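Read-outs: derived from the displayed coordinates by stated rules, not from any lab. The structure displayed is predicted, hence computed values, not measured ones.
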Structure 1
Amino acid sequence: MSTSAIAATGLRKSYGDKVVLDGVDLVVPEGTVFSLLGPNGAGKTTAVKILSTLVSPGAGSGPISVGGHDLLTAPQSVRSAIGVTGQFSAVDGLITGEENMLLMADLHHLSRREGRRVAAELLERFDLVEAAKKPASTYSGGMKRRLDIAMTLVGGPRIIFLDEPTTGLDPRSRHTMWQIIRRLVSDGVTVFLTTQYLEEADELADRIAVLHGGRIAAEGTAEELKRIVPGGHVRLRFTDPAAYRRATAALGGAARDDESLTLRVPSDGSQRELRAVLDRLDGAGIEADELTVHTPDLDDVFFALTGGVGVPRPTQSNDTKESVR
């Protein structure tokens, strides 16, 4: 099993009478993407601030290890192992992209030569060479976010906290950011990601935790989380009324729509259950004209666990259609 890049037990934090984190346990293996989801105000940013040494954990918190270092007794060692990209850009718009990078190199105490080498490599890696000599205030939102992450990487961190890194970006810039995150992980970097975009967590995360009411409401892979929500089904559509009637008899218990000649068979979307439905149709000598598999998505999971507070539903469907003619 992978070594844990981050391990926290019983993480707590309160501000006055308001409990933000109420005994949160987190384990993030090295070289993976861990995504923390939750409604606005759920405590995602507070968790990031604690784990990145920006805020002290609350009384009663258990041991916390980041990068193999104890958060309380070796905070400077933790800082040397991590990089943080917050919700709001740390880019200085009054200076150029290159100057922003060199400033970070100075803060990391790199020599002038080494700082220029690292800055040049990262500017090229993030496709910012042409804009490097221009003031950062002239950059688009996506370019500023890329520069922000490039600045985070100057010190060579092995753990990166990305707190809602794609908020406000257009779809193209968001997908570019996803590619960057995937490349980081392929290089062995661990990414702790908070996001308001459920599709983002589905695309990127190896494991996902849903934070609600100061506690972890559920945790697992995207597929594991989707299985906790009922409602998955296989939808079969027919154009031949006779075939529809035979299928209705063969698939006892299926929900019927006699007007549209469709059947809905409860299913968890697994290959095993889909094969069972098709085998029953084959056994009766029946072919459906259209087959649609619907499995609950992370939107369904999020709304089931949190009541849907704070995150809008996207418009895309999670249905998959296949012709079985």
Structure 2
Amino acid sequence: MNKSLDPDIVKRLEQLEEKFRNSGQDLGSYLDGLLHDRYLTYWDYIHLDTLLSLQIPRTHFPDEEIFITYHQITELYFKLIIHEMKQIVDDKLQTAAFFIEKLNRINRYFDVLTDSFDIMIKGMDKEQFLKYRMSLLPASGFQSVQFRMIEVYATPLCNLVNNKERSNYSEKEPLEETYEHLYWKFGATETETGEKTLTLKQFEYRYTPRLMRIANQVQHSTVYHSFKNLPETEQNNATLIAAMRTFDANVNINWCLVHLKAAYRYLNKKGDNAVKATGGTNWKQFLPPTFQNVSFFPSLWTQDELANWGKKWVEDLVNTSN
């Protein structure tokens, strides 16, 4: 068949030839590959069969399928959040518009996570949960390294030191020393003995090198640093400040509180008694944001706001649960 090619097709072929000229192969080789390549399907593109094979409950209780699936969904959202945070950290243009776009995406992801947490709070049978959770010891959502990565990308490590010691730390201290005093380590330590729980020991062994590598990479370029490095006119953008505050509250208040609400649903007993979390921590002492008082961007809040960090929500929850 002798048919002249559409000029637009010819132009595109010339552009492809230019693109592949320096690859060590000519355009014809790539066209051969395209000719023999299979058509792409949806299930191949997202690896659907593999994805659906990853839910492997450890017990026969039906609702464990809900538990494991929702946690996997959560980790995929965390991956998207980190993807956006890396772009903020790597941004060299220093514009509020780019910052806002990425933060709005992050906040939408967290909105979905917090809004969907009723799957965990209301979507499982309590008696089933209290039984199958014992097969998960000492695994815990505490061991989500991606959540810790979000924290490290967001703010200097000194802002993540446990509340009782935070005033003793600044960005001047070595990262390795500051890392040893982070709030979540304090939350996974036995109060009476000072001994680290097995949950914490496992996590540190697996992930400390990775977290320290990231902390060193972003030591002066976290999201908070990136905000402070914006030109002053960009820093004062009201929409940007609102997005920063929303992100801070989403992670350090709202996300903690939906976990606290779930804990009250499944682990709370009347009075001061509480079933311990699978990681061995007393969740009543660890989950309330007013106890940890962690803020990624403390300069964007008033002292009164920081002093009452999530307090009213927690008081309302306790009053309605007892």
Structure 3
Amino acid sequence: MNHRKDLLQVKGLETTFFTDDGAISAVDHIDFSLKEGEILGIVGESGCGKSVTSLSIMGLVPSPPGKITNGRILLEGVDLTEYSQKDLRKIRGKEIAMIFQEPMTSLNPLFTIGNQLTEAILIHRKGWSKKKASARAVEMMKLVGLPRAEELLKEYPHQLSGGMRQRVMIAMALVCDPKILIADEPTTALDVTIQAQILQLMKDLNERLNTAVMLITHDLGVVAETCERVVVMYSGQIVEEGPVDVIFKNPEHPYTKGLIQSVPDMRYKKQRLYSIPGNVPKPGTIKQGCRFAARCEFAFDRCTQETPELYQTSDVHKTRCFLHEGKEASIDDRTAIESK
């Protein structure tokens, strides 16, 4: 599993929005990678920069006011930030596809499901006839578990239930066999039964087609059940990163601990549900120090004056917190000793 190559590498990515209030950095110098066949979870509260990160990768940040102002997005070594919109259109759907947050607003109400499914096929598969494209659309709809696929091609989005629309979005994203699938809150507004089906479907497709998945969510239960590795974001920065089992057993950043503590535990029905005090700060409002300091029970003077780095606290674990600063040195020392 460790020998899988990196399909996607995000290095020093900074996405800035130029507003009347000045330049606001929504994603602030983040680094992470996505390996072949991996399911990576991106977690955090609303406003942490998760969706902006995915839109940056897809080249879909609304411009103006948004713009990638720093960093590189490498797809198999090729930097997508240097691509024009025309070049990116050749990549979207074919190499990287995305399931958007709300299927009712992502599907065009004026076109049939068939029209919308076959559009990407006809763009990326030059020489394919409409008949062949329709057959492929039916095949993908059956793959995602939609009944009476042939009839659904003639129907409009409003005629389908929420779960069916979400499955159509997944079929649309997978119709050209992309190497990477970005799923932005794919189970939002769906009931628990449909949510479980959609997540299981994504796991099955990941195993069957070896599609790498970047799953963006605020639901830690979804991450625990679906992902191999998790990146925790807060206020545009990565605050913790590591394998799911390591993060859940030994969360190091106070924010991650708070998120895990906030998950309801049915064994303690009378216990008051924990919530992290305060709210995610408005992007651009914190000029120095740790961005979580105002909400952190462990904060001390240094936290408001200096910005912590993302410390490598083990071979697979990174944490942006001064409480773990000393661990980095011990790892470097151990590596130096082993190399001798």
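Which structure, out of 1, 2, 3, was Cα extents along the principal axes in Å, for residues 157-260 alone derived from, given a value of 64, 34, 26? List each step's numbers first, then the result.
Values: 1: 64, 34, 26; 2: 50, 33, 26; 3: 45, 27, 24.
For Cα extents along the principal axes in Å, for residues 157-260 alone, the value 64, 34, 26 is produced by structure 1.
Name the one structure among 1, 2, 3 that Cα extents along the principal axes in Å of 87, 56, 35 was derived from. Structure 2 accounts for this read-out.
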